[in-house]
1. Quick one: distance in nm of label points 7 Å out along Cα→Cβ at positions 18 and 234 came out at 1.1 when computed from one of I, II, so which one is it?
2. Comparing mean count of other Cβ atoms within 10 Å over residues 26-33 across I, II, which structure shows the greatest value?
3. Thinking only about distance in nm of label points 7 Å out along Cα→Cβ at positions 34 and 170, which of I, II has the largest value?
4. To which of I, II does the computed value 19.3, 60 (Rg and Dmax of the Cα atoms in Å) belong?
5. Using distance in nm of label points 7 Å out along Cα→Cβ at positions 74 and 154, single out the structure from I, II with the greatest value.
6. For distance in nm of label points 7 Å out along Cα→Cβ at positions 162 and 242, the calculated result is 3.9, so let me know which of I, II that is.
7. Given 0.40 as the derived value for FRET efficiency 1/(1 + (r/R0)^6) of positions 178 and 282 (r between Cβ atoms, R0 = 30 Å, to 0.05), which of the supplied structures I, II does it correspond to?
8. If we compute mean projected area of the Cα convex hull in nm², for residues 50-105 alone for structures I, II, which one ends up with the highest value?
Structure I
Amino acid sequence: MVEINSRKAAIVGCGFVGSASAFALMQSGLFSELVLIDVDKSRSEGEALDISHGLPFSKPMQIYAGTYEDIIDAVVIIVTAGAGQKPGETRLDLVKKNVAIFKTIIPEIAKYNKNGILLIVANPVDILTYAAKKLSGFPSNRVFGSGTVLDSARLKYLLGEHLGVDSRSIHAFIIGEHGDSEIAAWSSANVSGVPLHKFCEMRGHYNHVKAMREISDNVKNSAYEIIEKKKATYYGIAMSVKRICEAIVRDEKSVLPISSVQTGEEINGVALSMPAIVGKHGVEGLVPIELNDKEKAALKKSADTLKAVIKDVLED
């Protein structure tokens, strides 16, 4: 059996998200070896060269373009490969296209790497995480998606701006689908242990319903706004990938809202985001945060939305 190298990662897909993630990981110093794979070999070679030329300013590591054979001992394989949504194309069309791409990628990964962690970043991340679990045959703890890690960071950022407080002191999650049916879990949100509404009033904010609606809408529409302004979003998700990799490589057991296949009584047979403990073994358990009845109903609806897509695309 091939021994996993805890200082080696692979990125499959060298578009904007894959290359930005490679750059973020290079700067992090987490890995000493990073292999880039893309269907366009010259693209992965170019990205590897470009990033490598900055290594004299960073920490020693190997970054190179490779093939699936090179991922054999990687601790984490980050999958960013997938098509972008074209004008006039429905979300379902995009899902079908990217599931077809995954049917060629995931079996190749599983063929060469049996013991690493599959981190799915391509969109729609929840459907593709479910597909990757099914196609790879890996245990559920070692297949998960970036989920709402970035959405939750956007929520913390906007709350920090609203309250005039360090966003790192804010504890709040976006849960459910990474997409239009996502839910801001307001009932469990707090600022360093102080309930959110109470902290808001300490800072002179009293119109909670209006502020909550505006902030959650801004989080939901953030990607659309960025895409409209600069055609793609990649820096935020690249930093999210780095953060997840930190939790894995350092065995931090950090609580992050990653997307994983759910097996609970209320929600099962679908991948979506809930806070989970992430460490060297991948997902080490879900964290049952407090939700009110409205949030629970919205989470169930989000799960049903995703299940309908799974039925259309993967189980027809």
Structure II
Amino acid sequence: MISFSAVSKTYRSLLGRPVNAVIDFTLEIREGEVLGLAGPNGAGKSTLIGLLLGYLPPTSGTVSIYGMRPRAFIERHGIGYLSELIAIPPSWRAEKALRRYALLAGVAPADVQARVDAAIELLGLGEHRRKLIKQLSKGNLQRVGLAQALLCEERILILDEPTHGLDPMWTQRFRELMQALRRPERVIFIASHNLDELQRLSDRVAIIDHGRLQRVVDLRQASAAAVSAPYRLVVGGGAEHVTAVFPDAVAVSATEWDLPERPLPALNAQLSDLMARGALVASLTPVHSALEQQFREAVAQ
């Protein structure tokens, strides 16, 4: 389990002024869960990751992993980490880089090649294993970064913008991989600007803004709780009835309208009226996902 208890981190600017990057942040991340971290640029996400990895000491409060200080835990037990910016010497070959990272991660020399082969297979890097790092595309480099984070069966995985640069096929493969990596005793921590990915992958998402934890969204409950939201209505016939039933609808095209938010009972009653008049409802979808709606509310200025 990972615990942040009243954690604050203050830097000093070049002019000597204090800059509060994280303020009184308290959160527990449970065994077996995937926790997402979301926030605008400059919200404090990178500082939180630095604190969690033990790269930065908190100005006040405590950070612990299974009751140990982060660096002590990592030095004793290891951790799987994918950084936002992958910096591998460009003259190394992909397979050679992974072998070196495996040794640095404490893999026994006799097991290194098997671990590297398994990671290459898992991330579909077979045809790229002998390429120089500088020859790899952005997406393939990202997959090398993911491969190094998964060389060991670590209890803690920290992934910073893991789908950055991945094409749609590998984004889908990554989702499947995350499901396969779940363990009752494992914690997976994902920081991302991609709210759609966090909604698909996470059990909970912590939203941070201006260094403060704004809210924690339990995605198993958020959809059910989102009883009032704007919608996109698409009809396959009877378009002339839409504005009669929904006078506040905003036309997007001849067959599509945006409906301002309203409670579900009112929405259902109006839809029944619309269909009773002969309209054919092709689809009705929220304009924002449950997480996006919560994010917009949490970081509203």
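1. Working: I: 1.1; II: 5.3.
Source structure: I.
2. I
3. I
4. I
5. Between I, II, the highest calculated value is found for I.
6. The structure behind it is II.
7. Going label by label, the one that fits is II.
8. If we compare mean projected area of the Cα convex hull in nm², for residues 50-105 alone over I, II, the biggest value is for I.
Computed from the coordinates by the stated procedures, all read-outs in this text should not be read as laboratory data. Predicted, not measured: the structure shown is a model, and the values here were computed from it. Cβ atoms are built from the backbone, for glycine too; each structure is taken alone.
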